[in-house]
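These notes open a run of structures that come right after.
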Structure P
Amino acid sequence: MRRFMLFTASLLLGAGGLYSQSGDGLPKFGMGLRASSLGAGIEAATAVSRKSNVRFGFNYFRYDDTYTKDGAAYSGRLDLKSFEIHYDQYLIGGLHISPGTLVYDDNRGSAAVSIPGGQSSALIGAQYYSSVANPVAGSGSLAFPRKTAPELLIGFGNLLPRSRRHVAFNFEVGVAYQGSPGVTFNLAGTACDSTGKICQNIAANQTIQASIVSEQNKINNDLKILKFYPVVAFSFGYKF
């Protein structure tokens, strides 16, 4: 979180620098509030030429949820934190294409995982049951392999209208190449057979370990579609 705050401070400092450096006759500075699939945030822009801007901003979102799947209980948290820079090239009117980069990408998830005593779960294999005396529990995590990610967006709107208008908007869609996310489980505890009389530490049971790896692989295979993370964003701002 401290690193993210440093990036936020850099944004504010950079905004002041861009305001003073923009060329004569072009809009110097615009700032907007942004809501997107990367989170909520603030972005700023300055004009480079009559038909192009440089735009940068940060995104932040946190979501907590609890749910049960295949006999296992999850208490999860999704954290979206990123800092991005774009070059907006305008084609016709407000229509623009915007290559860019997530220069700081800390999107991730985490969860506390537990299998109630006496409950079976696909996570450890349907033939095993979590021990009442020492239930199976642990954690799960979701992470993207890339900490920087190229983006390509296309949209309509301009934080720096080339007119006397000060109120501005921008809508865009595209993708960020973050790589395929990976889920890992770290579980401990004891599992028993259906009679409840034969129990074993799951770390010593190769069948259970193979089942955990199999579940990880299934989830990771489903998440491959997020290799190209979809970006949908709307900004509302003001040209100074």
Structure Q
Amino acid sequence: MIIGMDCGNSTIKIYYFENKALKQKKTLKSDITQLKKFLKDGFPVSVKSVIISSVVKPLETEILRYCRKKRISSYSVGDKKFPPLKISYKIPDTLGADRILNCASAMRKFPAENIIIADAGTAVNIEVLSDKGEFLGGMIFPGPQTAADSLYRGTDRLPLTDWGKNSVLIGRSTDECISSGIFRGWSIMISGLCDAIADENSIAYKKILTGGYAEMLRSAPELENFIFIEDFQAEGFLNIISWLETGI
């Protein structure tokens, strides 16, 4: 058994793979106390290696410490990258593990295709991947919940709103106005930016929507041409597992 651990700013997703197939998934909060409790309970005895994709260094450090203690082999995407992926980035070493994992997922799920990935989490990452397996760059901007939290903290009278329940475009209450601004605003921004990339490059891209808030955004009419994939990152772990086992 091989475990893939995707440590984001909000959640830790733990994927259990056996015979190159996803068998089980668990989700924890991105909290060092919860992670330590999970690790204390231990991995199944059949686990032979752990692949880590983390944007939170203390979580990654704790997992690596556990693997060394238990003599389980580990592979950190952020440190070792993914050699089959060509990275056209000014400083390749600064490319986040989460973005590398997204590209590895796209390369496995949609080989030899031009892809734009919109990963809507605490931040929204947009990755542009060529049909030759080359990461061309992208965008990063605050995620919808990050924006909603900032609006609440930075103002005196605006409430914290459950924007995911939005059903109107023109709000007729403060809650509805904020909800529409977040839900439709972020949907239009994601769609518009991806269209701008396609127009600038004169390429018809396959567009993927994933991430922690993708389920809430997917019903927006602006995103109807996006392919929603809930556990997209599992594909990336499977791609890395195949590469590690075959060297291809």
Structure R
Amino acid sequence: MQMLDRLMVVTPCRSGSTMVLRAFRNHPLSVPAGFQSVKEGQRREGKADYGFFEQEVPPGKVLVGKETIGYGTEEDCTLPVFPNKESIGASRQLFVFREPRSTYQSWLENNLVPEGDPRLFITAYRHAYELLCDAKFVRPDAVVMTYETLCEHPERVLQEICKRIGIPYDAAMLDWKDDFLATPGLDREGVEQGHYDSVASSRTIQRSKKEGELLPDHAEEIDRKLLRFYNEVRKWSEDLLLHTLQICP
């Protein structure tokens, strides 16, 4: 498989994107990109920063960036990660989705959304799925997995992802040595609020141990509006382990 020189990780907020980023940033062929530079450009300047897709990459290396969809504003929850179809075709994409109830619970625990109003969360989750479908239309080989599959089978999943994006797997992806809190461009507000405490203290991929229960009406609404998207993603995630690809329905 041909190696393309950049990988964009896309997830709804609180879906394991930072774990995935750390795994790839500990790979010897990885070159770190700015931390969520598309979103940060939109927040600071009112215009998405697409420098990731233009940045020069040393030969034989892969530029790794991530963008999370959501939280505090409608703009955050409808983030236009890719400027055009050409940027999708010239890069590789990795989408990660977490079971929607657990994702929303994590939003609540980290004060990303007002309690009792899941509308922004639902918008963000749905938009992330729409980005996935857009990417699959251009690149049917865009990689899709669930947070749950990643945490249950981290080595198998990372080996297959590396194969699909055209780089060799390296054991350092599950034996982290970096100081994550020193990442250039890291969201300082998020650091101060403790959003990265768990992943910063970890040395490998592991599932969050902190998951509460949603109010019944919230759980019902989230299941009704989002569970079908997650179930589609779960099929792709299972196929990832079976070494097959599908095209977005």
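Bear in mind that the values in this text are calculations on the coordinates, not laboratory data. The structure displayed is predicted, hence computed values, not measured ones. Cβ atoms are built from the backbone, for glycine too; each structure is taken alone.
Where does the value 7, 30, 33, 21, 8, 1 come from, among P, Q, R, when P(r) over Cα pairs in 10 Å bins from 0, in percent is the thing being computed? Show your work: numbers first, answer last.
Details: P: 7, 27, 23, 16, 12, 9, 4, 1, 0; Q: 7, 30, 33, 21, 8, 1; R: 7, 33, 40, 18, 2, 0.
Attributed to the structure labelled Q.
If volume of the Cα convex hull per residue in Å³, for residues 50-97 alone computes to 97, which of P, Q, R did it come from? Computed on structure R. From P, Q, R, which structure was distance in nm of label points 7 Å out along Cα→Cβ at positions 66 and 154 = 1.3 calculated on? Value 1.3 for distance in nm of label points 7 Å out along Cα→Cβ at positions 66 and 154 corresponds to R out of P, Q, R.
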